[in-house]
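Given below, in the form of structure tokens, are the structures.
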Structure 1
């Protein structure tokens, strides 16, 4: 029973993390973080998951 519940929770959580969004990138903060302006003029901070890019203070950043 416990295994089925954990499987169900993981299944639901895996789909809640993905979403389609649209907008315009207005600023790149560092290698994996950008600011996006959504159509409703809302500024959103986006961190790219799974990206290992140099920070601004590092060489090649």
Structure 2
């Protein structure tokens, strides 16, 4: 992810580039589906609390 990609992703109203399918989404029903993110248990994201926010530096360097 480039710095431009990051800024575009957090800026409301900025259109994502065409042809990359970045504005699509899938519905998730937690009552009928188990969420599998494929994140290893050693990941830094498991060391954060449930509602943790990360900084741009955390995102880039972890």
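Read-outs: derived from the displayed coordinates by stated rules, not from any lab. The model shown is predicted, which means the values in this text are computed figures rather than measured ones. Cβ atoms are built from the backbone, for glycine too; each structure is taken alone.
With helix-only ellipticity at 222 nm (-39500 (n - 2.57) for each DSSP H run of 4 or more, over all residues; to 500) derived from the coordinates and found to be -5500, which of 1, 2 does the value describe? Mind showing how you got there, number by number?
Details: 1: -8000; 2: -5500.
Structure 2 accounts for this read-out.
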Comparing distance in nm of label points 7 Å out along Cα→Cβ at positions 22 and 38 across structures 1, 2, the largest value goes to 2
The highest value of Kirkwood radius over Cα pairs in Å among the shown structures 1, 2 is in 2
